[in-house]
1. Using distance in nm of label points 7 Å out along Cα→Cβ at positions 31 and 127 as the calculated read-out, with 2.2 as its value, let me know the right label among P, Q.
2. Assign the value 3.2, calculated as distance in nm of label points 7 Å out along Cα→Cβ at positions 39 and 55, to the correct structure from P, Q.
3. Matching task: 13.5 is the computed value of mean count of other Cβ atoms within 10 Å over residues 47-54. Pick the structure from P, Q.
4. Determine which structure produced the value 0.95 for Rg/Rh (Cα atoms, Kirkwood Rh), for residues 63-134 alone, calculated from the coordinates; the candidates are P, Q.
5. Of the structures labelled P, Q, one was used to calculate helix-only ellipticity at 222 nm (-39500 (n - 2.57) for each DSSP H run of 4 or more, over all residues; to 500), giving -12500. Name it.
6. Tell me which of P, Q gives 11.4 when you compute mean count of other Cβ atoms within 10 Å over residues 7-14.
Structure P
Amino acid sequence: MIEDSGKFDLNDELKTQIETILDNHCHDFTQIVGILLDVQEQISQHYIPKIAAFYIADKLPIKLSAIYDCITFYDALSDKPRGRYPIEVCDSVACKVNDNGFLLETLKELLGIDFGTVTYDGRFTIEKVSCFGACDRAPAVKINKIVYGPLKTREQVRDLLKQFV
């Protein structure tokens, strides 16, 4: 199940991973987006828990508010727990013209969830994101940094989801 961000435990292993990430970025606060993406990748629910944001702010010369500005601005970052496989649905003009509405509705129906929620087993989250540069494969989704598309039939969407079950 998805754990509550407020109850997240910043254990020694994760602290060590964060320290390594900060070292890899030379403790350069101007690389905060890359740092946050790398930290988020270490957390199974693909998000930045509050305690991790505080820890990073404490280790860098950066305000906590600047960290949250990044988290809330960039689609790839989240401060809320997500499914193990966040499904990013491109909501660009190219995807809309190619009927991403069908894709969105099919995903919601097959998974039984709405945007920003997580399936009962913690496996999937559906998120609308701005263009991720796959206009030639519209309508498309991105799962774990891999773009899939075009997804124009219910069977194509179902077959894609089966790969992650």
Structure Q
Amino acid sequence: MKKELRQAKITELIMQQVISNQEELIQALRKEGIAATQATISRDIRELHIVKNADSNGNLRYTIFQKPIQTGESRFYKAIDDLVLDISQVEFMNVLHTPSRNANALGVIIDNLTLPDVLATLAGYDTLVIISPNKEQAHHFNQIVNERLKARQADE
């Protein structure tokens, strides 16, 4: 399995399940049909900036280290600022280009936000396809991203 896909699945598992150690993560990956060695998982944990934090019950669990972001909207804007290079609309879809190996991470962020303009995402190596329910919602999503990209360019 490709590293990017494995790391995207690790990110997804950590966000959806309580995973406290590498063995639990390896087992969760196996249930998903992904075989990985402890050394590989260790490297993935380091590269993905996974840390252990106490949850609301005081139990230690893996989380992705991030600077605190208050709202889903600000998290979405931060992802656009950090990961989107350009966007193009095609009918009811948008195609976003990211730096290499970042399309999956951006897809996870957008999926977790459950935006009304997004029906589904499909991630590749450096390309993310956003499928909207219709052309109008695709256009709205495109406008939001383009406004953010223009603001970023003005700041540079």
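1. P
2. Here the read-out was taken from Q.
3. Q
4. Values: P: 1.02; Q: 0.95.
The value was obtained from structure Q.
5. Details: P: -12500; Q: -16000.
Derived from the structure labelled P.
6. Details: P: 11.4; Q: 19.8.
Attributed to the structure labelled P.
Every number here is computed from the coordinates shown, using simple stated rules; none is lab data. Please read these numbers as outputs of a predicted model, since none were measured by experiment. Cβ atoms are built from the backbone, for glycine too; each structure is taken alone.
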